[in-house]
Structure 1
Amino acid sequence: MQAVTSFEDSRDTPTVRGFLHSPESPTGHGLVLTHGAGSNAGAPLLIAIAHAFCAAGIAVLRCDLPFRQARPHGPPFPAMAAQDRAGLKRAVRLLRDRLSGKVFLGGHSYGGRQSTMLAAEEPDLAAGLLLLSYPLHPPRRPADLRTAHFAKLSTPVLFVHGTRDPFGSIDEMRAALDLIAGPHEIVAVEGAGHDLGGKGAAARVAEMALDAFRRFGKI
């Protein structure tokens, strides 16, 4: 049975704060997982992903980004994006210090976008990325693509994306993924929006993500 404990490390900045899922039969691998712009580490989708991955022997640290630690509600501060990435970097390094295997990085929406930007800056930081509902563009603004860093992204990336996501259709996503330098794959969740089906579908999406990620990440 997996153990879930509160986690906080403030020995350096930014503080890493969240919950650590420790598997009963560990593989030595781990995943740092974070949330979207309007959520936090307690999001049902993140919890479902963490439980599924941990049951498969993968330790999961789901954490609040620095902007969410600064205030409990509201969107990210644009000026804090670099600090949010610094928080993810610290979380990966802290988890790596505890484990003997690969450490992956992932997140939902804004958290996933910051993960890709960090990986483009530091390609050796994480062994791979798990991106849930990547926000390709703002709703109804398809020309405002968030892909400027994709050409520098050499870290393997698995996208999990709903077929009704207003932040990017599956066809738009596939076209954008051609810009990525490294290995990449997309898993389409039929009928799901940006929340990937909400609380009721979280467990199913988590299993889909785990099955695909184990093959893609070779773990």
Structure 2
Amino acid sequence: MTGGIGSYLVRELARDYSVLAVVNRHPLPVDLAENARIQQLKVDLSESDSVSHIENMLAGRRLFGIIHAAWPGFLQGGLLSVPRQALEQQLSFAVYRTIELARLLADRGENEGAHLIVLGSTAGSQKPTLNTAAYSLAKASLEHTVKLLAPELALKKIAINAICPSFLSVGMNVQANERQRLTAKAAVPLGRLCETADVLGAVRFLFSQDASFLTGQTIVLSGGQL
């Protein structure tokens, strides 16, 4: 989770928690890698046994929460044009990895009371787009995976929720030009773009006792967009 939002969440959450940051193509920034409260693990989540590597690294330690913020990229085009392998990879991150992370928490009794948070997008169920159809399909599938996992995880006293932000000027959108940012901003009734601090606020809320009865839900950070 070393994309823009991932590194930000690692930095901020390390103020209060010990963090295991899973990285792949890009290591953590130097200041985070040298932080005593942060440990990084290089794992390619596109590999079928990737979550087992994370489990081995944890070596039986209790988990307070997992944030699934990894994604294999942003696919352009409709469903008829996207390569099958690329579509399968999108769905794998959305469905299979989410289920495997849920199992990681559920299979160990000491994780009772833990939280699993997945990062979705308003491009999923709320505002799917034809020019990024595979991405929208996978993000919508992620939301349904969360909803269906919630009753099973609740029996283990584990909560699972999705946070779905609208346009963020980080990660996959970092290359967006000023015109694209202004266009996205104009569509938001609150008059500004979603910020990384908005995502962090939702994460902190879901990690708090105030959200103890909240599970299987999608928290949409849209600024009032329909």
### Message
Tell me which structure, out of 1, 2, gives 0.9 once distance in nm of label points 7 Å out along Cα→Cβ at positions 6 and 22 is calculated.
### Response
2
## Note on the structure
For distance in nm of label points 7 Å out along Cα→Cβ at positions 126 and 158, structure among 1, 2 ranking highest is 2
### Task
Figure out for me which of the structures 1, 2 the number 22.1 belongs to, where mean count of other Cβ atoms within 10 Å over residues 14-21 was derived from the coordinates.
1
### Message
With distance in nm of label points 7 Å out along Cα→Cβ at positions 62 and 110 as the yardstick, tell me which of 1, 2 scores highest.
### Response
1
### Structure with the greatest value (metric distance in nm of label points 7 Å out along Cα→Cβ at positions 86 and 118, set 1, 2)
2
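Work out the source of 1, 7, 14, 18, 21, 18, 12, 6, 2, 0, 0 here, i.e. which of 1, 2 gives that when P(r) over Cα pairs in 5 Å bins from 0, in percent is computed.
The read-out was computed on structure 2.
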### Message
Matching task: 2.7 is the computed value of distance in nm of label points 7 Å out along Cα→Cβ at positions 134 and 166. Pick the structure from 1, 2.
### Response
2
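Readers should treat all values here as calculations from the given coordinates under stated rules, not as data from a laboratory. This is a predicted model, so every value here is computed, not measured. Cβ atoms are built from the backbone, for glycine too; each structure is taken alone.
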